Structure 1
Amino acid sequence: MDKTKKRVDIRLKPNKIVRGMAEIREDGVSITYKKITYNTPKELSEAIDFDTLVMGDPVFVDALKKAGYPARDIIKKRDSLHVTIPTHLIDMVQQEALDNNSTVSAVVEGILRKHYE
């Protein structure tokens with residue numbers, strides 16, 4: 001694989017990740033997914049319902065952002081918070097995670113985001 005092409009994780013809505021290929025060209029950045037190449041963020045968003053593009057190469061992340069794609073680095077800094085939660089609430093959060101095929105951490109983060117944003 002040459003230096004102008006790299007794999008990219010495409011985070012689909014609601015909570016799924018698929019693999020695509022990002023290519024830096026002279027006229028911009030294109031994303032290839034399922035053998036179809038999308039040359040603009042608008043083309044990609046019309047074809048698939050995606051949230052963001054994630055990859056570990058800061059050069060590619062910067063190029064994607066400059067081209068207008070919602071992109072972020074794979075390294076996501078998080079802090080840990082340890083709290084005491086009543087058992088019945090833990091059961092409810094675990095059930096919601098099971099129902100949504102998600103993690104408990106993702107459910108708690110979603111609840112906190114709804115409340116504080």
Structure 2
Amino acid sequence: MAWTIDEALDDDLIHLDNRNDDLGVYEFRVGELSKIVTVLLSRLPTSDRARFYRSHNIKTPAQTYQYSQNSTIWDDLPYALHQAVNGITSHYRHAVEKGLVPADSWLVES
């Protein structure tokens with residue numbers, strides 16, 4: 001599936017605080033958490049592939065280890081953003097479905 005930036009940000013857990021497509025900067029809160037997660041996107045110099053930097057990783061009580069992406073290089077900018085967002089929201093969603101109460105401590109600085 002080819003992603004768009006809008007689709008990558010279309011997650012009911014995302015509360016967008018800042019979006020600058022020209023600079024590739026996206027700042028959002030996740031669910032009930034107050035911490036702001038920043039994602040910076042950039043294109044690789046020699047291709048259309050993209051990478052991201054994410055300010056926080058997630059570690060909920062339902063996880064054994066803090067989740068951080070193994071790869072931060074993806075086919076294009078929208079898919080890289082989708083991976084950056086989904087890497088946090090999927091673990092948040094799973095923890096809440098298990099009955100855990102969201103806490104800002106779940107977000108760990110990268």
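Every number here is computed from the coordinates shown, using simple stated rules; none is lab data. Since the structure is predicted, the reported quantities are computational estimates derived from the model, not experimental observations. Cβ atoms are built from the backbone, for glycine too; each structure is taken alone.
When helix-only ellipticity at 222 nm (-39500 (n - 2.57) for each DSSP H run of 4 or more, over all residues; to 500) is calculated, the result is -7500; to which of the structures 1, 2 does this value belong? Spell out each step's value before the answer.
Numbers: 1: -10500; 2: -7500.
Derived from 2, not from the others.
For which of the structures 1, 2 does the calculation of FRET efficiency 1/(1 + (r/R0)^6) of positions 44 and 100 (r between Cβ atoms, R0 = 41 Å, to 0.05) return 0.65? Intermediate values should be presented prior to the final figure.
On the way: 1: 0.95; 2: 0.65.
Going through each structure in turn, the value belongs to 2.
Quick one: distance in nm of label points 7 Å out along Cα→Cβ at positions 68 and 84 came out at 5.4 when computed from one of 1, 2, so which one is it?
On the way: 1: 5.4; 2: 1.6.
For distance in nm of label points 7 Å out along Cα→Cβ at positions 68 and 84, the value 5.4 is produced by structure 1.
Among 1, 2, considering only mean projected area of the Cα convex hull in nm², which has the greatest calculated value?
When mean projected area of the Cα convex hull in nm² is calculated for 1, 2, structure 1 comes out on top.
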Check your understanding: In terms of relative contact order in percent (Cα under 8 Å, 6 or more apart), which of structures 1, 2 is highest?
Key -> 2
